[in-house]
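Next up: the structures, one after another.
No lab work stands behind these numbers, since they all come straight from the coordinates. What you see is a predicted model, and the numbers here were worked out from it, not measured in a lab. Cβ atoms are built from the backbone, for glycine too; each structure is taken alone.
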Structure 1
Amino acid sequence: MKGVNVLKLETLNKLYKKFPKPENLMFLNLFKDTQYPSDTIRWQVEYGSVGMTPFVAPGAPSPAIGDDIFHSEGSAAAAYWKEKIFLDEVLLNNLRHPLTEQTYYTAEKQLARQNQRLRARCDRRKEWMISQMLFTNAISYQAQGGVKFTVNYNVPAQNTVTLGGADRWDVGGGVAGATATPIRDILDVRQAYVDEVGKEPEYAVITTSLLQLMMFDPQLQTLLMKSTFGEGDLFAKPAIVLANLLGIGNLVIYDEWFDISSWVTVVTNATTFTVEDTTDMEVGQQVRVYNMRQPFAWEAATIGAINFATNVITLAGGGVTAANYVAGSSRIQMRKRFANVDEFLFFSKTIDNEPIAEFMEAPFGNDRTWGAYLDMKEEWDPDGIWLRVQNKGLPVLYWPNAIMRLVVR
């Protein structure tokens, strides 16, 4: 807009990029970004051993490297995501001079907060993509033309160990199965990782709910009584104690979560709601149904079924009080953690000092831009501007066998 320096695109994008990566998003800070020249991303996949150079006789030809490793190529179209927010004329006029200094800086602060909000939401989508690659070994997203696209990272099936029956750490209500052995399970998978990859895992990632199951395991309690950590350290520094005790490298307790929400368009009854978009919602997840006409008015429920074609959500059990919710002024919100709450994830950041994964940024827009970018468009009625953020890319996995998962419940 004319006369508003802080709304110049170069200023907004400079401000956007000055915001640091959120420290609470683990995977976003773990793997680096790389610019790729096309939106069809290709990468080399490697399965094999950590070999070493062979002996040969002097004067003999050098053998070719790679005989002990399997190479293939991954290929997929880059995912594209974007979002916009409306800045009304009141905020925009308060950014103009002459005004009182207080009014100007209040408006400028509001603009910065909206900018940061766009950045945080854009970063969470990127974190979600990387976490999907690690925890479910696949990503599903919408490609050009509305086609649903899935990337399978081809992690070997034997790299997922699923406990069953009474071996599960939790068979319901936080009660361990009769034959559950968490310590042995962890050590078995850790050893399987070493046998497969040739090195110890650099990271083990769990949520607090799994940490609690481990902390109150009788076998672990007995072991701690005989160790140097038997004097309350487990409860003061659980991650450090368990990592040292079990030899599992960096044990990270990762509880960060994200929201997926959508406006309700039809209220059929207490259990059946039609929403604008069911993308990313999942059966079995907890949701909150909000009455947006009142602050903090909501009911909790569980998703029993989803019809993705019609965007109909069916709630399990008795559902909620249908009379409290009206189409157009109610929302359904699903909250989920980036880390799978039922899994113990082992992985390494590097193999032979090379990263096991990267995030490939793809070019987009007429100006061929890489990475998150802000632009804007003026609106005539009502007066204001739309501020939009866009990004395009895909996480790629070079070493699929460097990920191993233990599903414990």
Structure 2
Amino acid sequence: MNWFDRLAKSIIMVSPEGRKFEAKWRGSDRSKAKKLGTFSPPRKTGTVFQDLDIASSSYPMSIHFDGIDNDVMANLFYVTCDEKGTWKVTHPIHGKLDLQLVSVTQKDQPITSGNLTEFDLEWVEPLKDDSLISSAELAEEIQAQLNQLNLAANDQLEAIAKQDSSFTIQSLKNAIATVTTAISEVTGPIAELNADISRVVNEIQRGINAILLKPLVSVTSIASQVQQLTQLPSLATQSIQTRLDSYSTLINTINGITPSEISEAGRNEVAIKELAQIAALATMPQIISTGPVETRAQALEFAASLQNTFETITNDLDEDQELFIGESINVQYFSQSGSYTDSAKIVSLGIEFLLRASFDLKIEKRFTIKKDRSPIEITITEYGTLGESDENLDLFIASNNLKGDDILLLPAGREVLVYV
């Protein structure tokens, strides 16, 4: 390899909370300076210097987003720059860096540069304690593993799917139509929460329909399209519970799909089912790492749910594998033959993220009130105040599922829940 082969085409930046941005980069400088202690002794010419090691490297740079949606991406990037903490930056020349954002300037020039939005950024490389792994680093690992799992599932489908007859071709198309319909029906309501996401999802669906109209299915293209159709709606909202519930429903729906017959055509059906299940599973750790987990109890609940989901998918695909036992080798189906290791790794990363986050989260406190008490009084006693716009009171009402007269007064003997 030479310098050109090692040069990346773009710069990748992952925010402290795990949002990923890819931008164009024309080139930039980096610099660092010595930290020097100086002393000028009296009656002597010159200065004594003490070498106090090196200061942090500085990375001033200009980047830009281009294309028809560059303004949307630029606005999202500008808002994300408010996040506290270090960014994970994959520099086109210097590779992976942990950088602290110092300043950002958005240069809006719609007349002269309407197709791109440029930013001037100032980064410094902070001192890093190698013994600590931040949540942002784990979030980046999850995103990288999601990409790796998608590639593995893509290769797996290409190895399994057959199109050597009109019957196998049609079975593949029918399976794709069945699975994508299920994906759209379950995740559609989430995608509609964000106009930009909804528009892209509709474009992906049209792309899938176009592929199905061709004589042969492009397996690589259809795998990528199904993965995007499955995973993109998860970015439309921040609510972890809403997203996890939706993807659990999707996985259960797909689990109900069984091959119409034990043949190469039936194996095509299972292969598409497997692709969609893995795409949905891969989305769940990403959801966990990109949304706010409120309490330790939630973190542990989500970790258990993630592990159970992986086991459910594995058991379901193993049952499909058993249906093909005894058939000739060119017909047999082998569950997760090329993706199991990567699936297990992303699930492990998701659970690690939750367990690490749980140490900094609120814990549940439950107690039984000994006399009649109002929710307002309990809220002020336990949380100190009602909170801005009564947010603490709203939290108490929601976490205890209070309705009707209970919102005004709770009877003695009632168990209540607060977070501390």
Structure 3
Amino acid sequence: MNSRNLDFKVIHFSTGHAGGAGLAARRLSWELNNAGIFSTFYALEKTEYKPEENESIISRTNRVRILSGISTLLNNWISNESFFSLFSINSITNKTVLKIANPNNTILHFHNWFNLSSQRNILKLASKGYQVVVTMHDQRFMTGGCHYAFSCNGLHSGCKKCPQLSSFIDWAPSISNGFISKKLPKVNKNITFIAPSEWIMTEARNSNLLKAQNIRFIPNTLGNFINFGSIEQNSQSRKDKTIFGVASMDTNSYIKGGDLTNKLAKIAKEKKLPLEFLLMKDVIRETNSYKKFWGQIDYLFVPSRADNSPNVIHEAKKLGIPVIASKIGGISELLTEEFDFGIDIEDLNLDYLINMLVDVRNNKISEINRKLMTLNFSNYVSKSLQQHVQLYRELIALKSN
């Protein structure tokens, strides 16, 4: 490890330690520390969260836990498609932040803040002189609360009458959107947004809330996944079955296409097709090893209806595993022709998918296309750490001007 750089510190906040945002935050924090930058990761206390070096927990009182549970129930209830964060409980107070972070030399980097903080509180921290960075792992900061807007263009005009909500509450996102739009201009010198995909950067720059904000495109880093080690991967030479890996931990998620995967697995079994769907959550439960999952699959299968830049696709790229995924959001820019398979959103139906997956068995990937994928992915992510550090330095330099 390099000697410590004491010019500044970075504190990463995420509601959870797992999931897309939590994993991306932990990996970035690990890589910063490995490069000699003082970085700490904070997440809400959970039984399964075992903090490692330079990681810590945020404890909650029973009252806050109860309020957070109510908030989660309300947000789950108001929409069956995209998750909403209309209500978010502040589990970490500004007083607590002041104790652990000096505004003069500390970057506050938020990844997922649901029931940890709120947009209003994040802006309040920026108003107190902190340089705040927000990585947009989804669209919630540019909308009135929905994490993915799908085909809705309401974020361009203030999220009036949200089509994803019932009429009795479809006005609520516009209230939230309007409040943030008034507060953001007052702190725009102290808040920066990171877009992990070019898609979400374009969405943000075209949104009513973030069009005037400082937005940087910086892909997520794989961090300590680079130490994952070699795997004995089952090759596509297997003749009996082709195994498609499903990495989403929520196998019923509408956004992640969980309903499609469940039905495809049932059809394949009923018709005795040479297709098998392996769920990462099952492998983890049985073996407690991500390595076992990656070693068994021939393809990573990601039939999302909305997505940004999934960590699992980055991981598959690193391991040389081809991806079959929806061409939506930031996924499209991660796919390499003649190596991966992109699915048009209108083709996310059972008939098309089952026929396509059967056809994939006959696909042969050339070594040239494999090397092209590796080169494309390396060019896409290789400067992630450098770009994060450069941004942090620029923001701390503003403090002395």
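Observations on the model:
- Origin of the value 3.0, where distance in nm of label points 7 Å out along Cα→Cβ at positions 192 and 376 was derived from one of 1, 2, 3: 3
- Structure responsible for 1.9, with distance in nm of label points 7 Å out along Cα→Cβ at positions 88 and 200 calculated and labels 1, 2, 3 on offer: 2
- Origin of the value -16500, where helix-only ellipticity at 222 nm (-39500 (n - 2.57) for each DSSP H run of 4 or more, over all residues; to 500) was derived from one of 1, 2, 3: 2
- Answer label among 1, 2, 3 for the case where volume of the Cα convex hull per residue in Å³, calculated from the coordinates, equals 147: 3
- When Cα Rg over 2.2 N^0.38 Å, for residues 168-239 alone is calculated for each of structures 1, 2, 3, structure 3 comes out greatest.
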